Structure 1
Amino acid sequence: MTANNTGTDGFDPTVRFGLFDWIDSNGMQIADLYEERLKYLEFADQAGFYCYHLAEHHATPLSMAASPGLFLAAAAQRTRRIRLGPLVYLLPLYNPLRLTQEICMLDHLSHGRMELGVGRGVSPYELGFFNVDRDGSRTMFQEALSTILPGLAEGRVSVEGEHFTIDDVQVHIRPFQRPYPPLWYPTDNPDSIRWLAQEGINTVTHYAPIKVVKELFDLYKSEWQEHRNKEGRLNGHEPDPKLGIVRHVYVADTDERALSEAKSGFAGFIHNFNYLRTAHGDTSGRADYLADFEGRMADGLHIVGSPASVLAQVKDQVEATGSNYFVGSFFFGSLTFEQTMESMRLFAQEVMPAFRPAS
C-alpha cells in the first residue's frame, strides 16, 4: 500500500473510517446476533469503510465472539473489500505455533485483507480464567510475538523460552500478505507509543480524551520520524501508519432523537462492559465515569447527533488529535438492527464523503 499524499509531518493525511466491535450481548439468540453483524458488514463493505476490528474477551457478556478469528473467517466470505482484523489477539492465551497457522488461514480466506492486532490483555479476570497472571503476561506477550512474526515471515516456528517451547517446526502455509499482515497494537500508554512508533505499528486509543490523544499522537509522530528509515522495523513494510481514535457513534435525523436513543442503548453496553468488575466487587477503573453518558459525551468519547452535528464533531476530533483514522463503534447495547443500520447509513452517506480527497 502506498501513500495517496503526504502531510507536513510525513504522514498520509487521508482520513479513513473503520469499525470497532465487541459483539456484546443484547438478549438475542446468538445465531441471530452473528447474522445481524454479518449484514452490517455487508453494508459496510459496500459503503467504503476501511476495516472492521473485533475485540477478544472471554466469559463475559461483553463479547459473544470469544474467537475473533472464527467470526472474521465468516465475515471474509460475506465481504469483498473491507479489511478485517482482531483488535486484538490476546497472545498469552495462544500457542504460538497454532496461532501462526490460523493467521495464515485467515489472511488467505480474506484474500489478503487481514489486519493483525496483538496485545496481552487488560482484564486480570479473563487472563485468570486461563491461569495467566497479568503481571507475567507482558513477558508471555513478548515471547509469543517474537515467535509468531518470524514464523509468518520465514515459515518456521521455534522458541525455547520461559513460557513456550517449540522445536523448529516448519509451517507449510505462509500468509497471503508478505511478510505478514499489517500490525496493530491499541494503547494510551506513552511508553508503548514510543515502541509502536519506532516499529511503525498502527495504533488506536479507545477511552482517552482529546487532549491526551493529541499528546500521544504527537509523541508517536516524533518517534516515527526519527526511526522511519531504520532497517528491520516490525511493521516497516507498511509505509503509512494509522493513528486511530475509537468512539461510540450514533447518528439519527435529529440531535434530540440521537441523544435519547444512544443513551438508552449505551446502558445495556455498559452493563456488559462492567460485568466482570461487578461480579468481582471491583470498584476501581472509574466505574461511575464509565456509566456517565453525559460526562463521556463532554470528553468526546461519544459522538452522537444529527448528520451535521456528527460531521462537525468528527472533524473537530480529527483535527485536534492529528488522527488519520476514525473508528466508530456503531453496534452497542440494546440498539436495534434498524437503529444501527440507519445510523451507519447516515454516517456513510453524509459524514464520510466530506473527508474524501479531491480528485
Structure 2
Amino acid sequence: MRVLTYGEINREEWETLIKESKTGTWFQTPEAYDFFASQREIMRPFVLAVRWHQPDGSKQSSDGSSQQTLRGVCCGYVTIEKNPLKQYFTRRAIIIGGPVLADDCSTEEAYVLMQAVRRHLMTDTSSAQSPIYIETRNFNDYTKWSAVFGQAGFIYQPHLNFHFDCRDKDLMWAVLSETRRRQIRKTLKNGAAIEEAQTEQELTDWYRILADLYHRKVKTPLFPLSFFLAFYRQRRGVYLLVKYAGKVIGGIMCPVWEGRCIYEWFICGLDGEYHDLYPSVLATWAAMEYAHTHGIPKYDMMGAGVPGVPYGVRNFKAEFGGELVEHGRFLYIAKPILYRIGVLGVRMMKNQ
C-alpha cells in the first residue's frame, strides 16, 4: 500500500474511484481540487490517496497483471487569512463531502489514508501555519469505517443534512409543505423570476446580499467576492438568481456533478423586504427544478445543524420535504487550546 500526493495521483484512476464509490462527491473530484488550487490567496489545497499494489501477482487483474488501484482519496483545503493574528487563531482544514473510499475499502486502507492526511497537514508547513483542526463534512454514510477513523484520531460529531430525490417533479412538488408551495406560487405570480447568472455584475449584486446575511445572521467567515467570480468564470457549476423588476433579490450557488448531484453551497435572499416575495424559497426550488430538468437525481443541502439543537435553518429546509440524514462529521483537533479559544470566539460572535 502506498500513499500518494497530488503529482503522483493518476487523474483517470481518481475520476473512476469518485464515480464508482458510494462516498463520491463533486468536492472530491479533480475538478474541485483544480478550483481550490486556483484560490491560493485564501486557501491551500491538498489531496492524498491510498493506492493498493501487490507486486507478487497474488491478486491479479483479468489480463494477468498485478493490480494497482486507488482505494481512497481525500481532498480539501486549509484556510488562509491575510491578517496574521486572525490566521493564527482560525486556520483550519476542511474536507467537504468527506473522503472518498472504494466500496470495499478495508479498515487498514481507510486508517492509512486518514493517518496520512493528519501527518501531511501537520508537517507540511510551519507549526504556526498548520491547521488547528481538521474536519470532514460528510455527505454520505461512513458507518462501516467510523471506528477506524476514531483510531486515526478523528472523532465522530453528529450532524444532520437533507437529501432530495429530484427524478420525479410531481413528487418533488407534492412533498413540499403547503406553506412552501404557496410561497413559490406567490413569488412567481407577483413578478419574480429565476435566471441563470449572465454577468459578473449580477453576481456582485448577489454577493452583497450574501455578505450582509453573513454579517448580520450567520456570523461565520465568508469567502471574498473573488472566490465566487472564479467559480463563475471557471464554470464549476451554476448560479440561479432570483430577479424582480430587473434587480437581483436572491439566489443560490450550486456546484454541479453531472448526472449525480447538485449542491446548495451558498444561498441568500431579501426575504421580508418585498411583499409576498420569498426569494430564498424560490432559489431553493429553482435548484431542485434545475436538477430534475438536467437529469440530476439528487439535491444535497450540505448541512442542517446538530441533532437536538434548535436551528432555524433546519426548520426552513425541512419544509421542502427531503430525507433527513445524519452522516455527521469527523474532527481531529491538533491544537486543543487554540480550538477552544476559536469555539468560544464563534459563540460570542453569534450571540452579539
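Just so it is clear, none of the values below were taken in a lab; they were calculated from the coordinates. This structure is a prediction, so every number in the text was calculated from the model and none was measured. Cβ atoms are built from the backbone, for glycine too; each structure is taken alone.
Which one of 1, 2 has Cα extents along the principal axes in Å, for residues 89-168 alone, as calculated from the coordinates, equal to 36, 27, 15? Provide the component values of the computation, followed by the final result.
Working: 1: 36, 27, 15; 2: 51, 30, 19.
Structure 1 accounts for this read-out.
Match the computed value 2.7 of distance in nm of label points 7 Å out along Cα→Cβ at positions 25 and 105 to one of the structures 1, 2, and report its label. If you can, show how the numbers build up before the last one.
Details: 1: 2.7; 2: 1.2.
Clearly, the read-out refers to 1.
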Between 1, 2, which one scores greatest on mean count of other Cβ atoms within 10 Å over residues 249-256? 2
Ranked by FRET efficiency 1/(1 + (r/R0)^6) of positions 73 and 161 (r between Cβ atoms, R0 = 25 Å, to 0.05), the structure on top of 1, 2 with the greatest value is 2
Origin of the value -11000, where helix-only ellipticity at 222 nm (-39500 (n - 2.57) for each DSSP H run of 4 or more, over all residues; to 500) was derived from one of 1, 2: 2
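Match the computed value 35, 25, 19 of semi-axes √(5λ) of the Cα gyration tensor in Å to one of the structures 1, 2, and report its label. Before the final figure, lay out the partial values.
Working: 1: 30, 24, 21; 2: 35, 25, 19.
Answer by label: 2.
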Taking mean count of other Cβ atoms within 10 Å over residues 177-184 from the coordinates of each of 1, 2, which one would give 21.2? 1
